[in-house]
1. If relative contact order in percent (Cα under 8 Å, 6 or more apart) is computed to be 14, which of P, Q is the source?
2. Which of the displayed structures (P, Q) returns the greatest value of mean count of other Cβ atoms within 10 Å over residues 241-248 on calculation?
3. Name the one structure among P, Q that helix-only ellipticity at 222 nm (-39500 (n - 2.57) for each DSSP H run of 4 or more, over all residues; to 500) of -16000 was derived from.
4. 44 is what came out when percent of Cα pairs over 29 Å apart was calculated for one structure; which of P, Q is it?
5. Of structures P, Q, which gives 2.1 when distance in nm of label points 7 Å out along Cα→Cβ at positions 217 and 305 is computed from the coordinates?
Structure P
Amino acid sequence: MPQKNKLSIIVPVYNEVRYLDEFTKSLFSVFNNIDSEYIFVNDGSSDGSKELLENINETIILINLKENKGKGYAIKEGIKASTGNFLLFQDADLELDPKDSLEMYNIINDNNKIDCVFGSRYLSGKLKKNNNYLNEVFVKFNSFLFNILFRQSLSDLHCGSKIISKKIINQLNLTIDDFGFEIDIASQIAKNKFDIYEYGISYFARSKKEGKKITWIDGIKSYFYLFKTRFLQNEISVIFSIAFTVSYMIYIASFFGMGLGKYLLIGLFAVIGLFIGLYKKILTSSIIFLFCFIGSLFSKGNGKIYTVLLGFIIGLYISKKISLSAKKFNSIKLINFFI
């Protein structure tokens, strides 16, 4: 089908001089017949990447950052400079093949109902090389956590190859500057209820000796970013609701068990409170607490947990009914804040 949309290809670069020549030749060759602009963001490289990019014969937009700011920051600078209808994020390290990115673009260009395609290294029957088993385990585990938190079903949260329409990008408020960018953009797309499609791509993993830059520290930070994007980056009414719900769930749990078991129960109830707070505002959440409290009055000792759980279930049911009834008043800010 004929091309309908201009494509902006955004490539963050940090100390990739050994791969840049081969990568750029491949990229320009693959997208030769596509109406596209190439935006390279040199993220404070000190190995000659900047000089190599400055001497490329092809017409590119080159953004030079004086110091290393992080992958997310570099991509956001590229987004600011972009003019295309669709934005393609492409790493410059040769782990991902530009030919797969072209296939992703053809899909999104040919179907006006698709605005977001993520590459996945785990869906395809294409060529793959990955000697880092632990890295693959953590990627899959993070994808699993993301799916639980955001009600999605992604197979590869951290894949660097993505193509997204500019109209979606313009509605996002991206805040993470490092490798957490993949979590940042996926979470915001999910929270804005845009559909995410996945497309299987090939993968040729690098080792640290070959220049791979992501470390175990980035892996630890990813869990904070998952927590931040799901529970902290919300409207103020949801943040109040989360804080309130977690507080009363911890209070309820403190009455059960002894020793280590008591603390484990407090932790479990706190996690449950996080999720209730996401979907129940302060008033409807208070109803759950009220029925838990009423349930606690009907029993003593270990038996109290059963009447509290019964109250919890009744409270959930009534709060759901109230939330459904209040939907027609969602345009009223005060009601929307509390219900």
Structure Q
Amino acid sequence: MGKNIFFEQKGPFLLNEILENINPKQNILISDIKSLNEAKNSDITFFESINYINFAKSTKAVCCLTTDKLKIHLPNTCKAIIVKNVLFELCKVTRKFYPNADIDSLDTTLKEPIKLNYPKVSFGNNIFVGNNCKIGKNTILGNNSIIEHDVVIGENCVIGSQVVIKNTIIGNNVVIQDGCKIGLKGFGFIPIKEKNLRFPHIGKLLIKDNVELGSNCTIDRGSIDDTVIGKNTFLDNQVHVAHNVKIGDNCMIAGQVGIAGSSVIGDNVSIGGQAGISGHLRIGNNVKIAGGSGVVKNIPDRTVVMGYPAVPLKEFIKNSKKK
């Protein structure tokens, strides 16, 4: 993930300051909160699903929020912090480090005429560009679009009208059609008795070179990890990509597809219109998912699936003949 340029980090903190109920007291200095595979030896991480066992075994984190059943998979260098609800404790820790990341703020500071700051960029009317943004040469920004603070846009990009971009780093030759909303906070909360507790989303959105987003796509930034759209991947209109999703290179995703949080899509994947993919899944390379399918399980490489729940195409045809 690298340095977080979009959200102010309040650490470091002693472990006792982050989790007050630890006994005995632990005077471990914690620099940041990171995912299992991104954490360094001064970070705290979390491990709440066996699906991430390989990342857990090799994590470099100094300590980890986890359960009694999962702690055995952590290396000896990582102190297991046993909690009843990993995601609830993770939420509290993240709010400690990033207290202003649970609700998207608006950059409303008036600027000098932006054309003077970006002489090689073409601007439409009524455009807002926040502080510390970088926009490459020959990029075009359409009417009534908003580029929030610290956003990076590469060269030769086309940003349509009424687009909102936050917490995002965009490569070269990217096309973002009208009405897209990208890099905003995703759907994350912890249900408790009194109210729903908002989960801060401190990740960013990375869009690689030669990507195209159709009109009115919504792509959430990451919660702890980043959301990533790979090179030369094209999204049709009204596609929703949730937080932490990783989409590979050369993918084609048709209209009204929804991809739930933390799923990983391989390279050269085709997804038909109105298909839905559940969260925390792994979709292999060269997979084809038929339109209207509901994917609820991992899909291996070079597989064609169809139906709800989605099954291999031959199985779908066989089952259809029985009806």
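1. Details: P: 14; Q: 8.
Comparing all candidates, it corresponds to P.
2. On the way: P: 20.1; Q: 24.8.
Going through P, Q one by one, mean count of other Cβ atoms within 10 Å over residues 241-248 is largest in Q.
3. Details: P: -16000; Q: -3000.
Going label by label, the one that fits is P.
4. Q
5. Computing distance in nm of label points 7 Å out along Cα→Cβ at positions 217 and 305 on every structure in P, Q gives 2.1 only for Q.
Each reported figure results from applying straightforward, stated rules to the coordinates on display, with no laboratory input. Every value quoted in this text rests on a predicted model; they were computed, and no experiment measured them. Cβ atoms are built from the backbone, for glycine too; each structure is taken alone.
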